[in-house]
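Every number in this text was worked out from the coordinates using simple rules, so none of it is lab data. Being a predicted model, the structure only gives us computed values, none of them experimental. Cβ atoms are built from the backbone, for glycine too; each structure is taken alone.
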Structure I
Amino acid sequence: MEIYLDNAATTKIDSSVLDEINNFSKNYANPSSQYKIAISTRELIEEARKKIADYINADPEEIIFTSGATESNNFALKGLALANPKKKHIITSEIEHPSIIQTCKTLEKQGYQVDYIKVNEEGIVDIEKIKQKIRSDTLVVSIMHVNNEIGTIQPIEHIAAICKQKSIYFHTDAVQSFRKLGIDVKEKEIDLMSVSGHKINAPKGIGILYIKMGTRIKSIINGGEQEFKLRAGTENTIGIIALSKAIEIEQQRENILELREHMTNKLLKIKGTRLNGSKEDRIYNNINVSFYGIEGESLMLLLDEDDIFVSTGSACSSHSLEASHVLKAINVPELYVHGSIRLTLSNDTTKEQIDIVVEKIKEKVDKLRQLSPFKLEE
């Protein structure tokens, strides 16, 4: 039996979404063409755009389809920078996704100054520090809604309110919160928001960037007039339709939360185990734990042999041997920081699976500790 617990990295395509994709073959025409089968394809895109816009309380013209959240994050920061050349200061946090951190590093090489705001030991960003760092030339504050590694939920509505008061753009990477937490972009006063389809049971290669009407932003992909002249290239029509279907999938929040609590409590009974991130301000499907004195990657590979699939952190930096920048930022002790795994649950997760996984983790941790030079003190 395969047990998949890496839903923060990607989710399987839901059967209802697959049905939608399979029924789509007749709509093959390029939606920018002018004949009737192309026009019908364009109409499907615009219906999907309106459906997604309604879901987040936006206008359809504020939804820009992209290839995914990495592109959306790049577009948000670089597009704002291109359109507002006198604003040379950016504020973000030290635990953002690599697509934000590395985009900021690129902009720093182009003369921008970036402040990376520290977080506390639960992974919550310091709002007062954000307020203190705002300058007359601050372009944007970019803070993720939910951290992809430790599941911490940031108080984005409070940060957005500060930005609005100071007439500064606020962007949020909502990849891990979209469809899990309600996001009304008007109520939360969000200016730009990134979303990725493959995190919510749609295919890979489709995402959105919500851009509030009136935002000064320029395209970073040129060569066509698609997406209101903001994102050139023939639209990923199948992906767009699939994404609009995926927002209908009901998230079994209470059941998943109950399973997560059950699993967390059992894991923490293993000696030398710690939970990383906030216990309370945490997305309901995320568990990130560290085991003293072992390598998380070794544990992941041993579980893989038993068809149990977990991760050691961000899939986007999984080939790096560096300790997680997120775990370092929340001061996870040295002999725990390399021994972390992330388990993210879904609608398909069962209590039987969780009990099996916990037993297997305990077995593998015991095995690795026998080989480790770092002995756990009783």
Structure II
Amino acid sequence: MKQPYLLLTPGPLSTTASVKDAMQIDYCTWDSDYRHVTETIRQQILAMAQANPENYTTVLLQGSGSFGVEATIGTAVPRTDATLMIAINGAYGHRISQIAEYYDIPHIDVVFNEDEAVDPVRIEATLADHPEITHFATVHSETTTGILNPIEALMPIMHEHGIVTIIDAMSSLGGVPISIDELDCDYLISSANKCVQGVPGFAFIIAKQATLAHTADNARSLCLDLYDQWQAMTKQPGKWRFTSPTHVVHAFAQALIELQAEGGVTPRYQRYHASQQLLSDGLQALGFELVIDPAIQGPIITSFKYPNVDFDFADFYQFIKQRGFVIYPGKVSNIPSFRIGTIGDVDTTDIQRLLTIIGDYQQLHR
């Protein structure tokens, strides 16, 4: 069946036909071939993220990316004598705060405007005011707007204070070059259906083994116990504790093959960046204003302000969808806006077609 439209969203995203084809066979979770695929994926993720396998491990977890974030927060932070600082500049930072609330984890939220990057100076000042802080979490690519937060500047500050670090890199890992060895973070979380270009079904956490080893009794949930999931996968390589999404795992394995065929993360980043730049320049030429400063804009998703008070997003959305693309409504709380993603199996040819369609829409509504 022909794909009715391309997803210009930050994940789920448009996948290749070969990734879809990888899901056409049923697999047994106990089978040695399947377990080998799982174990291979764990090692390939470390290589993609430039994480030394002697120091880091990959833990796969059933569910969406938020399951991975919740498992990490709930396992990494001890039940007593711990305080989590969260740097927030969008909906996904606020979600980490919600998780902390559910688990009764003491937390200090450092909240920035949604169109403002996390400021390391303010973060350092907050640390000075709160010596009780033991853990730190933030979002790398905040898809509320498309901001890319400066994790490279934040990690050294945390190291100076001996703080355990948690990075939500959900929509950046695989599409933005990241070296975990250089960052020296404790946890980095992503998902199968983002820049690796797989399909939804599992999250994965890259964890420093020495840090994870001290979390045995921390988890507040059976299914979201990151430590136990790690132990199961270590004692029986490729074995998940509970039923795994077998079709999704094979789709992800194929997606990793295609990432390597593209040349790795850097060429993929360059493709995403070229699409985002064309989109940004093209829509500005059509009269749409950017929500955030290009200096802090990532290549994943871009937010645009409504062009006027009479703009009908629902009508705009349907016009574009009928011509082959699906975009996102805005998520910025105080600015009427919409968002367009530039990741997945799309390139500048697709973006140019989109710009033509949007130009046609404007001609009809002058």
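Who wins on distance in nm of label points 7 Å out along Cα→Cβ at positions 252 and 348 among I, II, i.e. which is largest?
Checked I, II; max of distance in nm of label points 7 Å out along Cα→Cβ at positions 252 and 348 sits with II.
Can you spot which of I, II the value 26 was calculated from, given it is relative contact order in percent (Cα under 8 Å, 6 or more apart)?
II
Match the computed value 2.5 of distance in nm of label points 7 Å out along Cα→Cβ at positions 12 and 292 to one of the structures I, II, and report its label.
Here the read-out was taken from II.
For distance in nm of label points 7 Å out along Cα→Cβ at positions 84 and 324, the calculated result is 3.2, so let me know which of I, II that is.
Of the options listed, only I reproduces it.
From I, II, which structure was FRET efficiency 1/(1 + (r/R0)^6) of positions 204 and 308 (r between Cβ atoms, R0 = 25 Å, to 0.05) = 0.65 calculated on?
Label of the source structure: I.
Identify the structure, out of I, II, from whose coordinates distance in nm of label points 7 Å out along Cα→Cβ at positions 180 and 332 was calculated to give 1.6.
Going through each structure in turn, the value belongs to I.
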